[in-house]
Structure formats: structure tokens, C-alpha cells
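K.L.:
Structures follow.
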Structure 1
Amino acid sequence: MQHDNNQQTSEVVASIYKMYYNDLKLYLLSYTHDVMAAEDMLQDLFVKVMSLDIISLDTAKNLLLVMAKRMIIDDARHKTFVRESERNIAYTMDSMCEQSPAQRVEAVDILSFERMHLAQMPAKRARIYEMYKHEELPADKIAEMLSLSKRTVETHIYLSTKEMKAYLRKIV
């Protein structure tokens, strides 16, 4: 009985996918202005839809549009958070330039600890961290240079930054 329900749900999701793929892609594209980002969001949307137990053809369009709108809002919030974090980092770096010689020595020590920890990270994650934090490249440029999706790069940035902060908290 459970297998029949899963089969029916899969068929409904497949037909919904065929019916609304292009409309949803255009809707997401109007926000992202990036085909790959819109397709990534659309894929995430349908992964979420596949996990739903109850979905019908009658309510699918409204549900998908509401879910897509929520994804756009979440993405906008994420981008705002990233921009604010970047501003805070820039402010911190500016204030570091005005520090005393002792504080500059401490900063150099922290950078050496950072380098040691980067050597222990997976190579791709460490490279993305370097490109983002030290070369000051945006995530989309890193994704283009390394032939990765922007989401993958953002995930590596988030994880490496989180890991580095935890490591530096321990030693400082």
C-alpha cells in the first residue's frame, strides 16, 4: 500500500514538473537574472515537493508559487547577511591597519595559525577560502573560475569560515 502511494506521488510530481517547469524557471529567473541560479533554486524546490506527502494537481501551482516566493525571500535574506558580513570584515580589516605594532604582530601570528589550519582543510575548501577571504573574490567569480556552482562555492565559504572561526577561538 505504501509503495502505491509513493508511486502515485512520484507520478503527480512528475506531471507537475512537466506542467510548471518553464513558468517557475521564468519566475525564478526574473529574480536571479542568472539561468544556473534559477535552475538550482528550481531543483531545490522540486526536491522539497518530492518530500511532501500530500500534493494534488489542483493545488500544485499555488503551492509551487508560494514555495518559490519563500525561496526568493530566503535567498535575498542570505545575500543581505553575506553583504553585512563582508562589510563587517572590511571594517575590521580597516581598523587593523590603524593598530599598534604589538597588535600587528598578533595579527601576523593569527594569520600564521590560519595558514596552518588551511593546510589541514580539504584542498578545494581551503582554496575557496583563500580566494574569498584573501583575494577578495566574490562567490560567483570563484564559481566561474573553478567551474563549480555558486551554491557549492557559498557552502564551502560558509563551512570553511565556520571551521576557521572555531579553530581560532580555541587558540586565541
Structure 2
Amino acid sequence: MSMFRRRSGRFVAIFSPDEVRVLRKVAGEVVALLTEGFDHGDPVVDRLFPDTYPEDAASSAEFRRYTESDLKTAKIDQAGAVLAVLPTDPDADGGAEVRLDEEAAEAWLRALNDARLAMGVRLDMKADTDLGAELAAAERDDPSSSRVFQLSVYAYLGYLQESLLAAITGQPRSLA
């Protein structure tokens, strides 16, 4: 599993072909959600664009009117920053070495966060959900289920996000 490290003022990770495929798929799904499938009735959209004033629908709608387009564009650009540096054919390229400057690293962090938020809603993850217990239960129920794969991707994105944050801040990694 890849981990970001700071090297010569850049944030560097080497991704296997499978990791590249997962990251491209996740980032592509976020872009699709924000372009083709953008619907305020979707709980994922509601999670990515929460009401600013939950007790005042009119004020929330007014705020959304002025900010949503720019926020949506920024989220699409952030997912695009992930897609831009990953090869489209990871098998032919043998994976990828990714080198991010400060700006790209921050875009990656936000894109990984958006992807985790979206997956978390779809997987019904709550603040108190024990991911390890969820994954163990899913593996016990059906090791080949799509839930096992999705929970594994969710965990991987968190791991990757934490490694990038640790590289940016220079903090020791608390990764297991």
C-alpha cells in the first residue's frame, strides 16, 4: 500500500496499477456525481453541500445560490487534480509515481475527503462506526461481497489521506 512522503519539497507516492485504478474510479465517480448526477435529493450531494442554515431554509437557499456553483467547480477541479497525475493505463505504465507540490497536495486532500464523505454516506458510516468491526463483519458474511471491497476502498482512502496529511504537516505518522 502506498504512502506519501516528503521528498525535495514535493509529496511523493508510488502507486501500484490496482491503486491507480481505484483512485481513478473514485475520482471519476465524484466528478460524475457533481456533473451528470447532481441532485439535491441525493444524500451524498447533501453531505458534500450541507445546509449552511439548517433551521432557515430561505437563508440556506440564498447562500447556496451564491456559493454552490463555485464550490461545485472547486470539487470537480480537485477530483480532476487526482485524475490529471494518474496514468490512464496503469498496467502499461506499471503503476505511477505521483509527485505533488503544495497546491496539488491540498487539492488531493480535499478530493480524498470528498470521496470518503461520498462513500461514507453510501456505506451508512456514522461518526461512531468502527470501520474494523464493519469490515470484519462484512468479510464474515461474504468475503467476496461488494461491501467488503467498498469498505476496503473507504479504509484505503483514509489511510492515503492520513499519509498525505502527515507528509504535509511533517507530523509523525500514526498509520498502522
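Please treat every number below as a calculation from the coordinates, not as lab data. Keep in mind that what you see is a predicted model, and the values were worked out from it rather than measured. Cβ atoms are built from the backbone, for glycine too; each structure is taken alone.
K.L.:
Out of 1, 2, which one gives 8, 28, 25, 19, 13, 6, 2, 0 for P(r) over Cα pairs in 10 Å bins from 0, in percent as computed from the coordinates?
P.N.:
1
K.L.:
Out of 1, 2, which structure matches -21500 when helix-only ellipticity at 222 nm (-39500 (n - 2.57) for each DSSP H run of 4 or more, over all residues; to 500) is calculated?
P.N.:
Considering all the candidates, the number was obtained from 2.
K.L.:
Quick check for you: by relative contact order in percent (Cα under 8 Å, 6 or more apart), which of 1, 2 is greatest?
P.N.:
2
K.L.:
A value of 2.6 was derived for distance in nm of label points 7 Å out along Cα→Cβ at positions 18 and 66; which structure in 1, 2 was it taken from?
P.N.:
1
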